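Engineer: So, here's a batch of structures to check.
A short reminder: the numbers here are calculations on the coordinates, not readings from a lab. Because the structure is predicted, anything quoted here is derived from the model rather than measured. Cβ atoms are built from the backbone, for glycine too; each structure is taken alone.
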Structure 1
Amino acid sequence: MRDGAEERPASAADGAYRALRDDILAGRLPADARLTEMTIAERLGISRTPVREAVKRLIIEGFLTREPGQGLRVTVLEPDEVQQIFRIRLMLESYAARRAAEFASPAEIAELQALADRMTGHTPPRSDTDYAAISEANAAFHRLVMLAARSPRLGAMLSLAVNLGLVLRTYRMYSERDLIRQSRHHHDIAEAIAAREPGWAEAAMTAHIEAAAAVARRNGAHAE
């Protein structure tokens, strides 16, 4: 009985997190929308305890911002800030791809290739399920490249710089052509790492992130 009691809050918090994240990604909660934990709890029909845990996670990932005296709001990132994030990613992740080409294990290489295949299987996306699958596989792919780089310091620097909310919302800006190109980039990165070619891996990651930054500029991204 005790185990069940411990599982329910965690499950409720995870459900609250997914529901809020989906509402933000779909635009049902637009950028700069004001929220409170109480209104969120009422919106989802749950208690404030799991909401509090979900909010903490969404703040860490960059979906929500807590401002002293003003409560919560859906994060707004100005175009210059968005481009700064992409430039930081460009420097750190390109270097990570170079290192991954040297240090990735055979199992990691196989998983990178599988994740690239998974993204291709849902591209172009025809439903919210496809978008979710692409976003999750993309996040897993980039995490694995960082892990394969064998540099905890590099990973720590990137975790401070990257706004996951921006990364996921960027996918909603992509045209079908953009998504097909991004899918191909993941295969290029995985192939370069598998070939143990650091220069190629770095160049492939650079092209991938620069293309994403161009999409954000083209859409005048405020991360909405």
Structure 2
Amino acid sequence: MRPVSEQEKYLKSKVSHQPPFIDALEKRLLDDGKWGINISASEGAFLRFFVEVTGVKKIVEIGTQYGFSTHWLLDANTEGLKVRTIEKQKDHYDVANEYFSKLGTFEKNGEYFRSYNLSRSGSLVSFLGEANPILQSIESEGPFDLVFIDANKGGYLDYLDWSMNNLAPGGWIVADNTFLFGSVWLEDPGDKAPKNPWKKMKEFNERLSDKQSFRSFMLPTPEGLSIAQKLN
């Protein structure tokens, strides 16, 4: 969707120890005109660091795309990670699994999910389909330690409701794009964002700032990254 900025190139060059295939994924995203939907390498490095320092083990990612962020999550120096990632678009799902298959032992290849046994990091299951029914189907695996949300903005409130019911106390929500193109602090989004997702994102951010439910803050990344710890 856009070229890699000079800032992104510089920040990426200062990330030591990048996961395998990150350069290949970046090139694939650029070649396919998809760059910019994904997080950046520096944000990915933050996610990896966050997983390591919090010690989370059971992760749900809503919005796989090509798996750029998934590779950063899996690269955390944490034994026994269990990552469940969900993608709605089949073309994205297929590309993601092409690269996932290079990471570990392939176990199952069904129409709607593929499972991988990763030698160091534990396990990865990649799902294809609408997020809400898939989320319901994996509830028995919970409670979870981290939910990373980077999907359709109109669905963030649904994903928040699910997270509240399926995160362990002390679990985390990390959500990308919560500035919604620089519109969430405006009285009206104008031409920056559609009005319905704008209203939902404002409510999402308000709910995360509820001190009875979360300890939370926002990082001023280019797209906004919200981080909240569930209190009970």
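Engineer: Comparing distance in nm of label points 7 Å out along Cα→Cβ at positions 26 and 146 across 1, 2, which structure shows the greatest value? Write down the numbers at each step before the final one.
Structural biologist: On the way: 1: 2.8; 2: 2.1.
Going through 1, 2 one by one, distance in nm of label points 7 Å out along Cα→Cβ at positions 26 and 146 peaks for structure 1.
Engineer: Moving to a separate point now. Suppose you compute semi-axes √(5λ) of the Cα gyration tensor in Å for every structure in 1, 2: which one lands on 25, 22, 18? Spell out each step's value before the answer.
Structural biologist: Working: 1: 32, 20, 17; 2: 25, 22, 18.
Working through the options, I get structure 2.
Engineer: Give the label, chosen from 1, 2, of the structure having the highest value of distance in nm of label points 7 Å out along Cα→Cβ at positions 34 and 178. Mind showing how you got there, number by number?
Structural biologist: Values: 1: 3.1; 2: 2.6.
By distance in nm of label points 7 Å out along Cα→Cβ at positions 34 and 178, the leading structure of 1, 2 is 1.
Engineer: Consider the structures 1, 2: one of them gives 15 for relative contact order in percent (Cα under 8 Å, 6 or more apart) as calculated from the coordinates. Say which. Write down the numbers at each step before the final one.
Structural biologist: Details: 1: 27; 2: 15.
That value comes from structure 2.
Engineer: Comparing Rg/Rh (Cα atoms, Kirkwood Rh), for residues 42-113 alone across 1, 2, which structure shows the greatest value?
Structural biologist: On the way: 1: 1.17; 2: 0.96.
With respect to Rg/Rh (Cα atoms, Kirkwood Rh), for residues 42-113 alone, the highest-scoring structure among 1, 2 is 1.
Engineer: Rank structures 1, 2 by FRET efficiency 1/(1 + (r/R0)^6) of positions 74 and 186 (r between Cβ atoms, R0 = 25 Å, to 0.05) and report only the one at the top, that is, the highest.
Structural biologist: Numbers: 1: 0.30; 2: 0.10.
The structure with the largest value is 1.
Engineer: Out of 1, 2, choose the structure whose coordinates give helix-only ellipticity at 222 nm (-39500 (n - 2.57) for each DSSP H run of 4 or more, over all residues; to 500) equal to -24500 when calculated. Don't skip to the end; give the middle numbers.
Structural biologist: Details: 1: -24500; 2: -10500.
Label of the source structure: 1.
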